[in-house]
1. Of structures I, II, which gives -10000 when helix-only ellipticity at 222 nm (-39500 (n - 2.57) for each DSSP H run of 4 or more, over all residues; to 500) is computed from the coordinates?
2. Out of I, II, choose the structure whose coordinates give relative contact order in percent (Cα under 8 Å, 6 or more apart) equal to 32 when calculated.
3. Identify the structure, out of I, II, from whose coordinates Rg and Dmax of the Cα atoms in Å was calculated to give 15.1, 42.
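Only the coordinates and a few stated rules stand behind these numbers; no lab work does. Because the structure is predicted, anything quoted here is derived from the model rather than measured.
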Structure I
Amino acid sequence: MVTIGILVFDDVEELDFVGPLEVFGMAGQAGADCRVLLVAAGEGEVRCRYGLQVQPHASFASCPPLDLLIVPGGLGARTHAREHPAILRFVREQPGQIASVCTGALILAAAGVLHGRRVTTHHRAFDLLRAYEGVRVEEGVRFIFDGPIATSAGVSAGIDLALALAAQRWGAALAAEVAHRMEWEGGQQWHSDLSLA
């Protein structure tokens with residue numbers, strides 16, 4: 001069983017985490033042996049960027065070991081989340097694969113896990129990400145895999161990244177089935193960029 005945690009925090013961008021949640025939820029229905037948990041620093045409800053309120057499945061204290069952590073972005077990532085000691089510690093302590101969507105890369109950079117790696121983020125945050133020493137920002141790509149770290153461009157690119165992660169773990173056929181079920185029109189991007197994985 002692959003355990004996937006998706007980090008949520010106040011002012012997280014909804015599609016940044018709901019897109020991957022949909023991909024991995026559907027992957028489970030299509031035969032992938034996985035479970036997906038929303039994880040937050042505490043146990044209380046999280047207020048997202050555009051008003052959605054979600055109840056995490058686990059806090060940092062109760063979170064089981066994760067095989068994959070997804071770190072979304074949004075206003076909260078650009079402001080308080082990348083300065084939150086418990087969030088940064090949680091990211092640093094992950095033993096498995098870590099992936100960021102959009103400006104979630106700023107949280108990864110602040111946690112120190114992007115040093116020396118090729119990364120990408122939302123096009124309006126390239127300079128913010130370049131401010132972290134040793135981070136090699138690439139423009140014009142949908143997502144990048146560099147060792148155990150994967151990063152994606154903005155918002156909807158998280159769906160492509162999640163499909164590529166699903167293909168990496170369970171094969172391209174399963175990921176293609178998920179893209180088909182989602183009627184993901186941009187679905188060929190994840191497939192064509194698998195060489196970057």
Structure II
Amino acid sequence: MQTFEARVVSVHAGTEAHLAKREQSSISVELDGIVGDRHRGYTRSCWAGDKQAEGTVRRNERQWSAASVQEIAEMQEAMDLAEPLTASIIGVNICFDGISELSRLPKGTILKFPSGAELIVEEYNPPCLDAGTQLADTLSTRSGERLDNTSFSKAGKLLRGLVGSVEVAGMINAGDVVAVTLYEHASWLARST
């Protein structure tokens with residue numbers, strides 16, 4: 001399996017109902033998610049348009065979220081923003097540098113931190129309309145035009161980042177170097193012809 005290194009730029013957590021999360025120097029991850037974060041838990045309820053019917057209780061594959069500075073910069077440019085788009089504003093838990101196509105990491109990829117904490121990638125995190133509405137209410141464009149509610153969804157297509165679950169508990173600190181091990185099918189799983 002291919003492994004490379006990246007760096008944690010910032011970490012965030014929050015229990016508020018709005019999208020943004022507070023930047024912190026470190027976060028503690030337990031097997032049920034990030035301590036002090038509203039997405040913590042072994043289960044979650046499905047929303048309209050989810051994999052199962054709205055209200056269904058399912059395994060929480062969204063215990064953490066991540067984005068990269070490279071993809072956030074692309075979204076900021078596409079949205080023509082006057083002020084910086086940040087990981088905190090878009091509500092992610094971890095912001096990385098050195099993973100230019102973070103949103104495309106395959107399911108099963110492992111992120112291993114110096115403390116021993118390990119996160120597993122579950123899926124791409126598509127931008128939602130609620131987030132777009134909140135951003136449109138708080139951000140402005142360089143051209144002076146009002147930011148449209150759908151601007152974030154359009155700009156964030158395939159750039160919004162990832163969500164996943166905790167494999168091993170530990171601490172994640174801003175500045176940590178993380179080992180990223182890309183998931184690959186084992187060769188013995190391939191069917192012979």
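1. Label of the originating structure: I.
2. Numbers: I: 20; II: 32.
Answer for the origin of the read-out: II.
3. I
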